[in-house]
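Readers should treat all values here as calculations from the given coordinates under stated rules, not as data from a laboratory. Quantities reported herein were computed from a predicted structural model and do not represent experimental measurements. Cβ atoms are built from the backbone, for glycine too; each structure is taken alone.
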Structure P
Amino acid sequence: MGEVYRLVKCFPQDEKFALGDQLRRAAVSVTSNIAEGTGRQSLKDQAHFIELSYGSLMEVMSQLDLALDLNYINKEEHQNMERIIEEQARILSGYRTSLLSKL
């Protein structure tokens, strides 16, 4: 989600510490939850953290929608991020399904 950091740099100054900060935190939360879940012993706990990661990913998408509406990013940047997020969502969903099938 390093692309999120690049996009936020182009936000207006007053938004870099509002919407920009929320976007950065949500993006970091995606990978942080995956890492935390990987460290868990229980497959159920691991799947739970993948769900949290997915939720953070959806939060990023929602905030990017707002950034587009406010013209902080352009349509092309939004579409690029949407493709990345959709791919990550598919991966997370598949991983969660795999974990739960082992229970």
Structure Q
Amino acid sequence: MSNAGWIETCRADEIDEEDVLRFDHGSLTLAIYRSADGKYYATDGLCTHEQVHLADGLVMGDIIECPMHNGRFDYRTGEAKGAPVCVNLKTYPVKVEGGRVLVQIG
């Protein structure tokens, strides 16, 4: 697998299970998630409704809830799951190597 476009975001142990971490890279803000079964996911870090940081929200199972208007997304797929959000989040490939979480942005 090519390493083109992969960026290191954090240590794998920096994110608790069923939690989210904000990561900024240039003008891009990401939300990095760790599921209850220990898998890692990444989405755009801003809600598609009001551009609020999702890392300030609440993770419940596979759902991230926006802290402003309680819109919900499935962070595994980016799918908008509840009003007022209706635009899906962009998702990014994630891999863990050497205890580090890498996200492919390019």
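Listed values, structure above:
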{"quantity": "At a computed 1.9 (distance in nm of label points 7 Å out along Cα→Cβ at positions 18 and 74), which of P, Q", "calculated": "Q"}
{"quantity": "Origin of the value 22, 15, 11, where semi-axes √(5λ) of the Cα gyration tensor in Å was derived from one of P, Q", "calculated": "Q"}
{"quantity": "Origin of the value 1.6, where distance in nm of label points 7 Å out along Cα→Cβ at positions 10 and 82 was derived from one of P, Q", "calculated": "P"}
{"quantity": "Value 2.2, calculated as distance in nm of label points 7 Å out along Cα→Cβ at positions 26 and 90, assigned to which of P, Q", "calculated": "P"}
{"quantity": "At a computed 0 (helix-only ellipticity at 222 nm (-39500 (n - 2.57) for each DSSP H run of 4 or more, over all residues; to 500)), which of P, Q", "calculated": "Q"}
